[in-house]
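Structures follow.
Coordinate-derived values only; no laboratory data. Fair warning: this is a prediction, and the values are worked out from it, not measured in the lab. Cβ atoms are built from the backbone, for glycine too; each structure is taken alone.
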Structure 1
Amino acid sequence: MKKINLPKLPNKDGHFDEYGGMFVSETLMYPLKELLKAYTTIAKSAKFRQMLTKELTMYVGRPTPIYYASRISKELGSSHIYLKREDLNHTGAHKINNAMGQVLLAKAMKKTRIIAETGAGQHGVATATACAKYNIKCVVYMGEEDIERQKINVYRMKLLGAEVIPVTSGSKTLKDALNEALRDWVSNVDDTHYIIGSVAGPHPYPMIVRDFQSIIGHESKKQMMSVYKKKADILIACVGGGSNAIGLFHPFLNDDVEIVGVEAGGYGLSTGKHAAPLNKGKPGVLHGNRTYIMEDENGQIQSTHSISAGLDYPGVGPEHSWLKDNKRVQYVSVTDKEALKAFYYLTEKEGIIPALETAHALAYAFKIAKKRKNKNILINLSGRGDKDIDTITKMTQMTL
């Protein structure tokens, strides 16, 4: 197989070429440097890795399987569709991989309080779950609009003992929840660890979250060969902040494999009502890092729209921006309507109910499966769709 020689990034300053970095107030420089030191010393140790591996195996349920979707593969053409079943993790999504790693790190740093932000609620649920297991106080910031469309996950977080704080500023979605979490952290750096759920934010978060999520790609490489005796030709994952995508992509970046990230096209890129900064945005600074963002002519962050709360974000992880610019990954978009159709198709044909975030990746995969011949297409099924039933019920008549 042809090898691709990409540099190992981020560099010591947290940059992916022109992206990434630490664009934060002086108050946050200390906890970020403390976190970087702890991560490079504690989380890289053999003892920590053994402890995390045990938890991921015995508590989370890893490794997750790769499922061959035989029925839809046959219906769509000659290509073969495989699903990396992150929806089978404890809590129902990939988010628990990072949450377990960071909570264990926080304990080692002797932090007694955890804060997090969440959009679709899966990161909030994962964080609340890990905190419940280790008896650590948990506070989750969530936009008021997301609270309304993700009531099930809000209830789950509260059951797990977390305090869920509604965010009423701005668009009342993920962007604003992240703003409030950062403000909390500034005021409570001594006893509090902030668990960012995606590969966004200031260094070292994009690196930490990527490393904890890369277990997805490492497992996938082994499983495709050991179970199916095949290599993937095309990798596909949805991209909001981008953690599930980087988790699958990163171990494959230097392999000769086609990689596609799928953003939320909302009502269509031409309408302005979408969440696709890699397709329609430009480089700028948001939440402590330089990356592709959606902003207006005055430099103000634009409102976003997506049927999926987890993709409703005006920025993206800086590593994705770097991968876009060097053309290693192709970034496309899928509309609400296309995602909803893919949601129903997988549910009815394979008996698997996917999250609306994942449905964006599925929609694009189904599209290219009709055009491409004899390709092994591996999709990261990043979460299950239980949380989205209320949204789907309300939106069906409006979008179909």
Structure 2
Amino acid sequence: MSGLLHQKTTLANGLRIVTDTMPQTHSVSVCVFLGVGSRYESDAEAGISHFIEHLLFKGTPRRPTSRAISEAIEGVGGLFNGGTDKEISLYWCKVSADHFGLALDVLADMLLHSRFDPQEIEKERQVIIEEIRMSRDSPAQRVDLLIDELLWPDHPLGRDIAGSKETVSQMTRDSILDYMHRQYLPHHTVVAAAGNLEHSAAVAAIDQALGDWHDRRDHARYVPYRERPAKRVRIETKDTEQAHLSLALPGLSLQHPQRFALDLLNVVLGEGMGSRLFCEIRDRLGLAYSIGSYVDHFLDTGAITVSAGVGPANLSTAIKAILEQLALLRETVPATELSKAKEMSKGRLLLRMEDSRSVAGWMGTQEVLTGNILSVDQAVAIIDAITADELKAVAEELMIGDRLRLAVVGPISQDEPLAGLLRL
């Protein structure tokens, strides 16, 4: 098994370039990662990072419309998109290897020369407001937002990445540009490229495209999160067929030494059809069609969350059954189950690394957030070395009843006595 053999170069303006050569592929993926997301925003700016992401696809002097931008990439069979998270903004293209220069040119053009046309801003403002309304109308999305508010109360991490209808409505062109000029800086940016390309040629092309990008050293910092007493249950009554629930506990940060152990514990708990939650809640009890768990790791905090949709009459029963599975994590994971979880974790990682987009994402995300890129071999070695005792220790540290948070969206009364169930 070969590891990720990335190479790294830093340009004079601070822009970092990481590449991985994959000669067996026909594609190249170029990803621009910026170390800025919704947690960098003030309350009044909530949603501005996401707004900027939308606007960078709306036109430049050379490609004056969103259609012109999309046709440049889709016209050669390529794929491209963007995304905003709590700590990262991302723009990416995946094209055949002979169109690497075009993909880079389009991304650099969007990043440095977007027009921010006032008419386009107004149209996109309405698009984003509709996006916010859509997420509020979707119980599964809405419950995810509510659990974030419970996990990180009165903090940017607890807000909707898209902001609110009120904050988006109040953003001006000047405030958008001011925020972008403060946050979109080359020393806080990583260009990750993977596929059928050579590092030296990629560096030369990226330097030509982005080497003159002006740098300033006044990038705003994020507000650290400090855990505090908070409300434990949030119920939003909605006329739906199911009750959608998210049950969560504070977890571990991105740089915590035991974060890989928590990731593996999450595989045991709720990833895949062989997980404990699937086998118990769906297969044995028949309480849910969709049930699973996931882990979040941020720079200074994290969470482990279980999500499910159940019949309203079965809500309390499902919550008790999920809590039983969380409590069982504090017991030693049997050797056979631990081995299966490790093989699943390693296998899914290795399968992702066959795709140039995933390889670029693996490198770029690590570099922009931590400045350190683990190779695939290093990650596999870490997973292989995790012991049942480590999993037990992590579970004992995190699976604490009074830290549980529960959000529910569905035909449930606000007075439903759910808080009394939150015991481990």
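Suppose volume of the Cα convex hull per residue in Å³, for residues 64-119 alone works out to 109; of 1, 2, which structure was it derived from? Display every interim value, and only then the final one.
On the way: 1: 109; 2: 94.
Of the structures listed, the value fits 1.
If you work out distance in nm of label points 7 Å out along Cα→Cβ at positions 200 and 216 for 1, 2, which one comes out largest? Provide the component values of the computation, followed by the final result.
Values: 1: 1.6; 2: 3.7.
Going through 1, 2 one by one, distance in nm of label points 7 Å out along Cα→Cβ at positions 200 and 216 is largest in 2.
Out of 1, 2, choose the structure whose coordinates give distance in nm of label points 7 Å out along Cα→Cβ at positions 24 and 208 equal to 0.8 when calculated. Provide the component values of the computation, followed by the final result.
Working: 1: 0.8; 2: 3.1.
Of the structures listed, the value fits 1.
When you work out Cα Rg over 2.2 N^0.38 Å for each of the structures 1, 2, which one comes out largest? Walk me through the intermediate numbers first.
Numbers: 1: 0.90; 2: 1.03.
Once Cα Rg over 2.2 N^0.38 Å is tallied for 1, 2, the winner is 2.
Out of 1, 2, which has the highest value for distance in nm of label points 7 Å out along Cα→Cβ at positions 16 and 152?
Working: 1: 3.1; 2: 2.0.
Looking at the calculated values, the largest one is 1.
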